[in-house]
Structure I
């Protein structure tokens, strides 16, 4: 992970137009180099790299929270209506020609993400069943994406190009102002993550066992979704829905720590999310230079095959896929239900 992060950071700061040699990076950052190369590094490339690391950390942590709370390795923001709702909240004012300050965009994304997550929970019975939440979330996400398509039809050509690039998740032309907009949200959500992680470890045992240990499962699941919304919404407001980072990062954390719980995996999922976005942003800048491709395209191209491979290997998807199966439950492997009219021990067997 450290090697991939260092390589991605060097490529992000050095490669491009103009090319900056590695030995000049420190001077450009620390000494305030006034040349063109120094200005490009300090005002464009460094904030873009920092934003990629912060966005990836938030998305990776949100993916792990959702997967552990729903006990399903396929529970990702894209399939629960959270990312689509946040994107809808940001794109709607642009199409409707509403002049709003940039500071309001995270609030709009938060409202949209809350709308998508709230509709999912209401339709699924307020989180009563993890499987119902996941299936309902896929339907809600599809409905919100259809609403986004309607907005794209209504938009003029210039707004359509902006919305199209935004919906694919892009880090292009981001500055220090965009990075500073994420800090208040991170300061608010990090304490909640610290408090939530031990509860997520208990919820992996199953709803009945977690309630026996004193966890109010439905409230905990609602709180986990609220934390995920707070992590996803500001990132979506700044970068757009960077796809499938919340799917790949938790599986990488499980791959390298298959026996750990949510407390141990949460920082690793955040770190791997940062690595995924930082690595994906390098080909986004350079693959079709001078034209930039959205980073969300590369996270999907790299993340989905890698995540599926980790799940098929047996180590990447076992940690949050439903918890242990109790051998005494009807329907468990190797357990047959007792006949209703059993008259003796042999009949029951």
Structure II
């Protein structure tokens, strides 16, 4: 049985990945630093049922990370660990480069050392990146060869990590994959990003805040579809390649908020919730706020056959319901 190491497995996308890969034929170990946006309770059922094992490890600590990798001897490492909130990166950029750049460097250095020692059992590395490395596009779609033009400390740290992976992998003969995905939504996301924070504020009888005009555009993909794409790349993708992942659900932030409020109104009519605040407050725009992200996904389709059904409305409804029950449980 192959060994899979999931890094950042108590975070949003990582938690969902744990549930997905736990159904596959892997022996799985999960490590996470358990920062503010992580929650060990997300994956506790998997730990208790012994479908995965967990250890608290910060990838910024090279010695601890290296010792763990040499002890576990994984065949594949998927790195979901990242500081990802753009607002926080603007306020405190240092922690983003420590985690997103130095942490990735430590991973690559440890893999290099491991592969030098165990030449017949080399580790493959999967770096989970973001479409934000391409910057704002006024029109068209960025393919994998599109220039990197990051606009924030967050996106620049992810672009730097991508370059580290490509450069060190070429020098030290490390097999890698890089995926660049659009905006994720779904269960387990810490309530600071647009969808969960908007649901939380509305349920708490606060107005929902939107930067600027609210016309900034993002492509939204349900988190499980993202994980399925990663799995397809592992199974059928080519090593040492970059793959864009997107759902072609490009909507303005204002549209997303209005859809959430429509769902909340429906749930109130069904008496699933009692009250919600339907007010939207437009606030001063964020510094260097990218207007539009959009990626071309022809490559992943051509190489792996991956595609998704357009299920945005259904998945958004399910996501709103999930957070309603999550916040109720949190407030007990």
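For distance in nm of label points 7 Å out along Cα→Cβ at positions 184 and 208, which of the structures I, II scores highest? Answer by largest value of distance in nm of label points 7 Å out along Cα→Cβ at positions 184 and 208: I. Out of I, II, which structure matches -13000 when helix-only ellipticity at 222 nm (-39500 (n - 2.57) for each DSSP H run of 4 or more, over all residues; to 500) is calculated? Traced to structure II. To test your reading of the models, identify which of I, II gives 3.2 for distance in nm of label points 7 Å out along Cα→Cβ at positions 248 and 264 when calculated. Of the structures listed, the value fits II. The value 4.9 for distance in nm of label points 7 Å out along Cα→Cβ at positions 48 and 296 was derived from one model only; which of I, II is it? Comparing all candidates, it corresponds to II. Which structure, out of I, II, was Rg and Dmax of the Cα atoms in Å derived from, given a value of 19.7, 63? Only one of I, II returns 19.7, 63 for Rg and Dmax of the Cα atoms in Å, namely II. Looking at relative contact order in percent (Cα under 8 Å, 6 or more apart) for structures I, II, the greatest value goes to I. Work out which structure the value 2.6 belongs to, where distance in nm of label points 7 Å out along Cα→Cβ at positions 96 and 136 was derived from one of I, II. Value 2.6 for distance in nm of label points 7 Å out along Cα→Cβ at positions 96 and 136 corresponds to I out of I, II.
Each value in this text was obtained by applying a stated rule to the coordinates, not by laboratory testing. None of the values given here were measured: they were computed from a predicted structure. Cβ atoms are built from the backbone, for glycine too; each structure is taken alone.
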